[in-house]
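Multiple structures are listed underneath, in structure tokens.
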Structure I
Amino acid sequence: MAQIDAFFKLMNDEGASDLHMVADQQPILRIRGDMERVKFKRMGNDELRAMLYEICPEEKIKLFEQNGDVDFGYEIPGLARYRCNFFQQKFGIGAVFREIPSEIMTCEQLGLPKVISRLAHLPKGLVLVTGPTGSGKSTTLAAIIDEANKVRKDHILTIEDPIEFVHNSQKCIINHREVGTHTKSFTAALRGALREDPDIIMVGEMRDLETISLAMEAAMTGHLVFGTLHTINAMKTVDRIIEIFPANQQGQVRSTLADALKAVVSQTLFKRIDIKGRCAALEILIATPAVRNLIREGKTFQILSSMQTGKKFGMQTLDDAIMEFLDKKMISPDEAYSNCVEKAKFVKFLKKAPSDFTEV
């Protein structure tokens with residue numbers, strides 16, 4: 001048992017999402033979004049480095065010492081997996097660990113709208129799950145993949161950096177590939193994927209033009225592709241994909257994206273005030289023929305109107321999801337106001353002036 005495992009056990013017991021360890025500071029847990037210090041001694045740089053290196057693969061240590069940061073996965077059987085990041089900073093070594101639960105929750109257990117589980121039944125196309133860092137994108141994607149694993153008879157291939165949720169093959173065959181360990185890059189893995197007979201491809205992060213281009217190509221050639229982006233809503237997601245390409249290619253990209261896209265799910269996590277825990281407010285865009293035309297014609301600013309009128313297709317805006325939580329007294333008015341789009345709708349619920357003075 002590694003010395004640091006005791007902190008992972010504490011992290012699990014406290015329901016923390018992240019553990020921060022930095023030289024000459026006490027360990028810190030992120031619990032329900034807030035940072036809370038652990039009552040433990042401050043470890044010096046050498047002592048902390050020795051503790052961290054105990055769980056780090058040798059090849060990853062070499063990368064860290066060359067580059068100053070590194071990502072990898074670590075697992076404690078029966079407890080959880082952890083996404084690990086080591087980084088060098090002014091006062092020495094630092095590390096952040098994100099807990100990935102060993103049990104994969106279903107869409108129903110997560111309280112997601114029914115249309116989310118239906119995405120696992122699509123025959124082909126591109127489905128994007130977006131949101132800020134730490135908004136639960138991986139958890140939602142894992143629930144969708146789990147649904148496909150239970151009901152389809154297909155080959156599912158995941159490409160991640162590092163591997164997070166580990167699925168056991170049920171009706172599907174599932175293969176997990178880790179960037180840096182099993183393949184050089186997302187683009188290399190995607191190129192290889194087209195020769196590996198997949199039906200469903202999950203891309204952990206669509207970071208660059210080439211990865212996005214290959215993901216759209218896979219979606220257009222009969223595969224169901226799931227991917228994540230760090231964008232804050234459905235409109236921004238569509239714009240981000242188009243704008244990453246050179247100006248002279250954007251017309252063609254609009255057309256390709258309009259044909260390939262099936263759905264965009266953008267989510268934001270909120271701290272609950274009724275019970276301990278957090279909940280995800282989802283903005284859901286379904287690529288209906290009307291939405292496809294807006295993308296093709298470069299009228300993404302009208303997508304919000306399509307979501308507002310497309311509830312029968314399972315669409316909803318982020319503000320509608322936030323308002324539902326607010327009506328049920330699940331979240332605070334201040335947090336609702338901070339994360340909503342149309343501030344005028346929510347300002348009336350505030351008891352005092354907004355804390356973000358730039359929004360006034």
Structure II
Amino acid sequence: MKRLAIGIMSGTSMDGIDAALVELDGSFTNTRLRFLAGRSDPFSADLVTKLKQCIHPTTSTAALVCSVHFELALAYADTVRHLLADVDLTSNDIAFVACHGQTIYHINASRDDLVRSSLQLGDGSVMAQVLGIPTVSNFRNADIAHGGTGAPLVPYADFVLFQHDSNTRVLHNIGGISNITILPARGSLDDVIAFDTGPGNMMIDDAMRILYGREYDHDGSVAASGIVRDKLLDHILGHPFFALEPPKSTGREQFGIQYTEELIERFDHLAKEDIIATLTEAAAQSMADALQRYAPAVDELIVSGGGAANIHLVSRLQARMPDLTITTTDDHGIPAIYKEAIAFAVLGNETMQHKPSNVPGATGASRPVVLGQIAYTK
């Protein structure tokens with residue numbers, strides 16, 4: 001039965017909220033999806049400050065995390081309201097909302113006195129009650145409970161939406177973190193390989209704020225004006241994460257503002273544009289290395305996320321893989337800017353039907369599980 005749903009994503013770049021209205025029918029490989037409308041709202045400056053305080057160990061407090069958990073839910077709800085107003089719909093027209101939430105911390109493996117876990121802020125119960133729409137949230141935890149890393153989760157939607165009978169496809173989302181999903185031709189869900197390759201826009205954006213007072217490098221123009229510095233490049237690519245075998249995932253706890261600040265301080269003798277150029281090159285090289293190692297026979301590379309708009313970054317990736325044709329999800333009917341939000345609508349669709357939607361081969365979980373928690377309105 002056809003129904004309308006809204007998927008919500010706010011990624012590691014912490015630049016705002018993407019919401020996608022879609023029409024869904026069926027489930028798993030029988031899913032039929034039609035994108036109807038989208039909306040992107042920036043976070044307020046005050047909320048961005050609070051989020052960064054939540055992430056930084058010297059400024060995070062239990063009280064702040066508690067408060068932002070609810071404040072984010074209200075911000076997500078506002079975006080949903082505005083999107084509904086844009087298309088002249090009401091909450092009664094929407095079957096469910098699926099919200100990833102804002103990742104504050106992610107622990108891939110137990111260590112010392114810490115257990116494997118993940119924390120996304122933005123309470124689903126608050127959203128459901130404020131909007132009057134059932135809301136699915138906390139997608140990662142069920143996978144982690146069964147030995148997985150809780151990430152990546154989007155590969156399930158990639159398989160549902162992009163699996164091809166004759167072409168091996170790689171879906172490459174370049175957000176704050178870069179992640180790839182490898183879909184072998186004629187493969188099953190068990191054949192999917194997916195993992196984070198490392199930083200995408202995250203370190204570039206943080207460095208642009210520190211060095212230039214700008215939110216990001218528009219079109220990669222600053223990077224294009226600089227020179228790649230080998231010592232800095234080698235230092236970044238020497239990070240232990242790049243030597244790990246999949247399944248693996250990462251985030252701000254490894255490549256966030258603290259790491260970027262330390263790099264800039266250590267290499268402060270370099271020109272600003274050279275630092276940006278080198279961070280961009282490191283992102284491109286780590287992406288290319290992952291593709292060449294795990295998808296050497298790829299037929300199509302389909303890019304999405306904010307990094308798809310970084311012309312210089314994509315050109316550096318292309319330069320390292322000159323024979324590969326790079327397109328965006330827009331060429332396949334899925335707007336690149338809303339692809340992650342759409343993916344969570346797909347995941348929420350499975351949850352609402354009590355069906356599993358993790359990919360154990362990508363996360364390391366021991367079995368398929370139903371993801372997320374459903375907050376009902378009554």
Taking distance in nm of label points 7 Å out along Cα→Cβ at positions 21 and 133 as the quantity of interest, name the structure among I, II where it is greatest. I
Could you tell me which structure in I, II was used to calculate semi-axes √(5λ) of the Cα gyration tensor in Å as 33, 28, 19? I
Between structures I, II, where is relative contact order in percent (Cα under 8 Å, 6 or more apart) highest? II
If semi-axes √(5λ) of the Cα gyration tensor in Å, for residues 37-236 alone computes to 28, 26, 21, which of I, II did it come from? II
With mean count of other Cβ atoms within 10 Å over residues 317-324 derived from the coordinates and found to be 20.6, which of I, II does the value describe? I
Please compute distance in nm of label points 7 Å out along Cα→Cβ at positions 77 and 333 for structures I, II and give me the label with the greatest value. I
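Just so you know, all these numbers are worked out from the coordinates, no wet-lab data involved. These numbers come from a predicted model, not from an experiment. Cβ atoms are built from the backbone, for glycine too; each structure is taken alone.
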